[in-house]
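Please find the structures below.
Only the coordinates and a few stated rules stand behind these numbers; no lab work does. This is a predicted model, so every value here is computed, not measured. Cβ atoms are built from the backbone, for glycine too; each structure is taken alone.
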Structure P
Amino acid sequence: MTTDTRAEADPIDEEKLTELVETSLVDLGATVHAALAVIGDELDLYAVLDDAGPLTSVELAEKTDTSERYVREWLRSQAAGGYVNYDPEPDRYDLSPEQAYVLADRESPVFMPGAFQLVASASKIEPELREAFRTGEGIGWHEHDEDVFHGTERFFGPSYGAYLLEWIAALDGIDAALKAGGRIADVGCGHGAPTIRMAEAYLNSKVVGIDYHEASIAVARERAETAGVADRVDFEVATAREYNGTDYDLVTMFNCFHDMGDPVGVAAHVHETLTDDGAWMIVEPYAEDRVEDNLSPFGRLAYSISTVACTPNSLSQDVGYGLGAQAGEERTHEVVTEGGFTRFRRAAETSTSLVFEAKP
């Protein structure tokens with residue numbers, strides 16, 4: 001093997017090299033920042049800064065019962081990343097309304113500390129993932145650190161609260177059916193955030209939350225009790241291909257269809273469990289159909305999470321289809337149609353979500 005052939009054929013472009021190094025520095029800072037964002041959330045540093053700022057590092061440490069020296073360094077890192085504002089004259093830090101909406105408002109549909117919790121925790125499986133690259137074997141969702149499940153709930157839950165009813169209203173006839181009293185199956189419900197939201201909104205309907213992960217179902221039951229909807233919500237430990245029940249007016253899957261090992265088989269089972277007028281609502285990460293159109297900051301995030309969690313989960317199951325989190329509308333349509341559905345359309349979208357409606 002020679003070492004000089006490539007250098008002779010492809011001389012290094014210094015400008016492109018500098019750009020790539022700068023990109024790497026940004027990514028290195030972001031990697032460390034993820035853990036610091038989780039700490040800022042868990043210790044209420046963002047919340048107190050929003051409520052009482054502008055504050056010095058001493059004042060913030062006193063109000064949060066934390067060490068000033070750590071808080072001082074944390075504040076400087078946050079300011080360098082644009083996550084907090086710094087005024088050097090009084091040596092104080094604060095949050096803008098936009099920063100507070102992203103970092104301190106836990107009901108905001110763009111609340112990000114949950115996402116940082118998710119990605120920071122997902123990286124803990126790196127040794128197993130490295131081995132999976134060699135063997136091609138999968139890694140089940142249940143094999144991840146517990147914070148992955150909590151981070152997923154805290155990341156997606158607020159957006160479901162903000163948009164879910166709009167998405168259901170965009171489906172053909174489903175909102176009216178549920179208001180009159182229908183049946184809903186929320187498949188892949190996790191900790192039950194959308195399950196509970198639907199139970200709160202449709203008082204005459206019965207909702208069933210379904211997930212194969214028993215620990216998540218246990219948390220979902222607790223969440224339903226706390227929300228006061230336990231009398232209208234049932235939870236079942238089952239896979240998406242084998243859950244119980246029929247005559248559902250609505251089956252929902254939130255950011256989990258691409259995780260299924262056998263999405264065609266799942267589609268066929270959903271088809272069997274719907275009423276003739278029912279609908280299957282599939283919420284997936286926003287993606288274009290062509291790879292080149294997904295090479296964006298959001299696409300990078302989605303492809304990366306898909307590499308760490310979604311695709312390994314699919315490969316760990318029967319069939320191991322490996323649809324991936326950036327499958328796009330065309331590929332999703334093909335899989336759903338292969339499972340027996342005759343009608344498929346994009347019912348709604350946000351900058352980060354595609355909402356599909358499938359009808360028998």
Structure Q
Amino acid sequence: MKKLLSVLLAMTMALSFAACSGSAANSSAAAPANSTAGKAAGGDSGDMTVVGFSQVGAESDWRTANTASMKETFTEANGYKLIFDDAQQKQENQITAIRNFIQQEVDYIVLAPVTETGWDTVLKEAKDAGIPVIIVDRMIDVSDDSLFTCWVGSDFRKEGDTAVKWMQDNLKDKKELHIVHLQGTIGSSAQIGRTEGLEAGVKANPGWKLVAQQTGEFTQAKGQEVMESLLKQNDKIDVVYCENDNMAFGAIDAIEAAGKKAGKGGDITVISFDSTKAGLEATLKGKINYNVECNPLHGPRVESIIKELKAGKTPQKLAYVDETAFDANTITQAVIDARAY
């Protein structure tokens with residue numbers, strides 16, 4: 001009997017050991033050594049495409065719509081993990097964000113740059129890491145174009161030229177035009193292109209006088225502050241050329257507070273850019289005379305570029321967005337109702 005019990009005990013222990021060994025083997029197989037540890041800082045992405053997006057900030061309605069477009073496109077449901085960073089208008093924050101994206105081993109970096117210059121070093125780091133960089137909205141000025149994969153955005157000089165052409169056609173009865181220019185963030189592509197357009201127009205039209213040129217930083221508050229000051233300094237202002245809708249809103253508030261009428265049939269003609277829904281509503285009301293479109297819905301455009309890259313294709317280096325413009329004399333409510341931003 002003792003011998004029988006000893007045999008049974010030995011068999012039980014052997015079976016238990018085999019079961020434990022089998023469980024350990026299965027556990028090792030379930031956690032392979034080549035897991036996505038390199039992306040741990042960005043979370044477990046699994047099979048999702050990881051996109052790091054450095055946004056300028058949230059200075060305007062246009063920027064808010066641009067951010068929303070990116071977030072609505074790069075969702076987990078669509079197979080993406082989006083790592084979003086708000087730079088709060090500081091280039092140094094964007095450089096830090098890009099370096100963090102590199103450390104997290106994202107699949108793609110998307111950059112909406114604060115200014116055009118100062119990107120060579122950090123983009124060289126991204127290139128060395130083998131991460132494609134897609135630039136959106138504002139352009140960058142680098143020593144080597146291979147530092148970024150491609151760019152998608154607006155032709156800002158063309159936007160400026162479009163506004164100038166409208167002024168030439170619609171304000172030609174005035175022998176002299178006294179123009180106040182509210183610029184955006186100095187050094188940004190939108191500011192550079194729209195400024196070049198106006199300055200070329202002033203040069204080509206002898207009766208046009210640029211009485212003031214000052215940045216409103218693309219914000220409504222700063223636009224109003226600057227316009228209030230310029231109204232006190234200048235007795236004669238015929239046109240205010242605002243490089244985005246938010247500055248136009250601020251300028252209009254300042255004009256009305258000064259007892260003048262802005263816009264259609266008013267004392268001061270208002271030119272604006274972006275054509276956000278709020279901007280077009282102001283155009284429909286006649287407070288903005290002419291509003292040149294700058295489309296912010298870049299999310300689907302960037303995704304299309306990523307799909308091309310995944311397929312081994314070479315996307316277009318520079319992709320300009322088709323845009324239009326809106327006149328207070330012809331705009332309709334239907335246009336505004338159809339607006340996605």
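To test your reading of the models, identify which of P, Q gives 1.00 for FRET efficiency 1/(1 + (r/R0)^6) of positions 85 and 149 (r between Cβ atoms, R0 = 35 Å, to 0.05) when calculated. Computed on structure Q.
Thinking of P, Q, which structure, once Kirkwood radius over Cα pairs in Å, for residues 181-324 alone is computed, gives back 16.4? Mind showing how you got there, number by number?
Working: P: 15.8; Q: 16.4.
Considering all the candidates, the number was obtained from Q.
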